[in-house]
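Student: Heads up, there are several structures right after this.
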Structure P
Amino acid sequence: MRYIPAGLDLSDLSIWDQYLTDDVALVLVTHVQSNNGVQLPIEAVTEMAAQRSIKSLVDIAQGIGIIPINIQQWSADFIVGSCVKWLSGGPGAAFLWVNPDIIEDCHPQNVGWFSHEDPFEFDIHNFRYAKDALRFWGGTPSVYPFCVASASLEFIINLGVDTIRQHNLSLCEKIISSLDEGELISPCEERYRSGTLIVHFGQIHQQVTEKLREQRVQFDSRSKGIRLSPHIYNSTAQIDTLVQLIGSSR
């Protein structure tokens with residue numbers, strides 16, 4: 001395993017062109033970078049990988065539920081994610097999609113009951129892989145996370161990711177417009193930005209974040225700044241309060 005060096009702009013396709021070399025068998029690409037809120041050009045990267053006979057694995061955990069995704073536009077071989085974050089489905093539930101064109105070539109080593117073509121055959125000496133992505137499943141999953149995630153997924157689907165995204169962009173724009181130059185770490189352009197804003201307040205960063213904590217504003221911190229992620233359950237009034245708190249901390 002090797003990594004593309006930190007600090008390189010992964011939205012630049014020339015970087016991928018440089019690192020997707022002949023000795024690469026599988027490339028892991030994150031749809032959204034959690035430390036800077038950048039949306040990567042997944043369609044172009046997976047297409048480049050496919051042209052070079054490199055299998056691609058796309059992690060959409062940071063984007064699913066907030067950014068409309070059409071996997072038919074990608075050339076991905078595997079797509080993985082979890083139901084925490086924007087799907088609000090709680091911990092313990094994850095998902096895997098496998099390109100139907102390559103399933104027969106996949107022979108996972110970590111298998112279990114439901115990896116079998118006929119789980120109820122109960123013949124340990126006659127293991128046969130399931131014909132679909134279930135061959136990756138393994139054993140009996142925990143039911144509770146599945147129930148929580150199912151309810152959340154149903155809510156997201158009925159509401160519509162496009163609706164959630166537009167709400168998010170509207171609230172994010174209110175925050176962005178209140179920031180001083182250089183405070184927004186995330187991309188300014190919507191098409192390059194995820195649902196999360198990474199913000200750093202420079203020399204007054206600590207006093208601003210302390211004020212937000214005092215007023216019970218929920219956010220988390222990363223090396224580049226704090227992360228603000230307005231979701232569908234956040235109101236315009238809440239964002240107005242956030243903006244006022246930031247302004248009063250300067």
Structure Q
Amino acid sequence: MDNILFNFKNKTAVITGGAQGFGLDIAKRFLNSGAKVIIWDIDPKMTEKSLKDLNNPNLNSNIVDVSNYQEVEDCVNEITKKNNIDILINNAGITGPTTTLWEYDTDLWKKVVEINLMGTFNCCKAIVPNMIKNNYGRIVNVASVAGKDGNANASAYSAGKGGIIALTKSLGKELADKNIAVNTVTPAGAKTRILDQMTKEHVQRMLSKVPRGRFLEVEEFTSLVCWLSSEENTFSTAAVFDISGGRSTY
């Protein structure tokens with residue numbers, strides 16, 4: 001697949017969970033399209049490897065736990081001393097264990113929601129004021145079809161992703177009178193390391209629900225995120241963009 005380039009010159013993007021999977025591929029496309037990119041990730045080794053592999057002077061990183069608001073705010077304050085944050089991709093997330101709700105460990109349930117939903121809230125809360133000041137911003141929150149449909153044996157993940165969808169609709173409307181677009185994307189399963197966190201049976205059950213009969217390619221996902229993050233997206237906000245291969249049709 002040929003990668004279409006967008007015009008991200010003079011734009012600075014923060015990508016959470018940017019050291020691998022969706023986040024890393026988005027970082028590559030942004031860099032190739034002229035953006036300055038700051039990867040936020042909690043994994044120092046993966047972050048260091050990604051910086052070496054991409055080897056781009058416009059790429060920087062911070063080790064950040066997005067569920068910790070103080071860490072997020074501190075990083076934002078440092079970045080905005082030199083640059084506006086024009087684009088925010090809330091991609092960091094974990095799946096949690098595959099188990100029924102009544103057997104779910106309470107602390108693990110909270111951890112999944114803290115990272116997936118509260119992490120998205122924390123990053124938006126800290127970064128949106130800079131976008132308002134600059135009267136420009138593009139925010140893309142990564143949800144999931146699980147947030148629409150609810151996946152059995154994944155109640156925390158489904159609830160967190162469902163919360164991201166609702167958060168996006170609220171924030172998008174709050175910022176609709178400004179040149180700031182807030183949208184969410186709902187991918188089906190894709191060929192990333194997140195599948196390694198799930199049982200083979202759970203992965204196969206996910207695949208069986210996709211009419212296309214295959215997993216999402218990372219590059220396909222990146223293309224949608226890039227358009228939503230670009231100046232070409234002048235009207236769509238507070239919206240949910242499906243990329244599930246026909247699994248969800250709303």
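Student: Which structure, out of P, Q, was Rg and Dmax of the Cα atoms in Å calculated from, if the result is 17.0, 50?
Tutor: Q
Student: Upon calculation of helix-only ellipticity at 222 nm (-39500 (n - 2.57) for each DSSP H run of 4 or more, over all residues; to 500) from the atomic coordinates, which of the structures P, Q produces -13000? Each step should come with its number before you reach the end.
Tutor: On the way: P: -9500; Q: -13000.
Answer for the origin of the read-out: Q.
Student: Taking FRET efficiency 1/(1 + (r/R0)^6) of positions 63 and 95 (r between Cβ atoms, R0 = 25 Å, to 0.05) as the criterion, which structure among P, Q has the greatest value?
Tutor: P
Student: Which structure, out of P, Q, was FRET efficiency 1/(1 + (r/R0)^6) of positions 103 and 183 (r between Cβ atoms, R0 = 30 Å, to 0.05) calculated from, if the result is 0.30?
Tutor: Q
Student: Where does the value 0.20 come from, among P, Q, when FRET efficiency 1/(1 + (r/R0)^6) of positions 135 and 151 (r between Cβ atoms, R0 = 30 Å, to 0.05) is the thing being computed?
Tutor: This value belongs to structure Q.
Student: A value of 21.6 was computed for mean count of other Cβ atoms within 10 Å over residues 79-86; which of P, Q is the source structure?
Tutor: Structure P accounts for this read-out.
Taken together, the values in this text are just the output of simple stated rules run on the coordinates, not laboratory data. Owing to the predicted nature of the structure, the values given are computational and were not obtained by experimental measurement. Cβ atoms are built from the backbone, for glycine too; each structure is taken alone.
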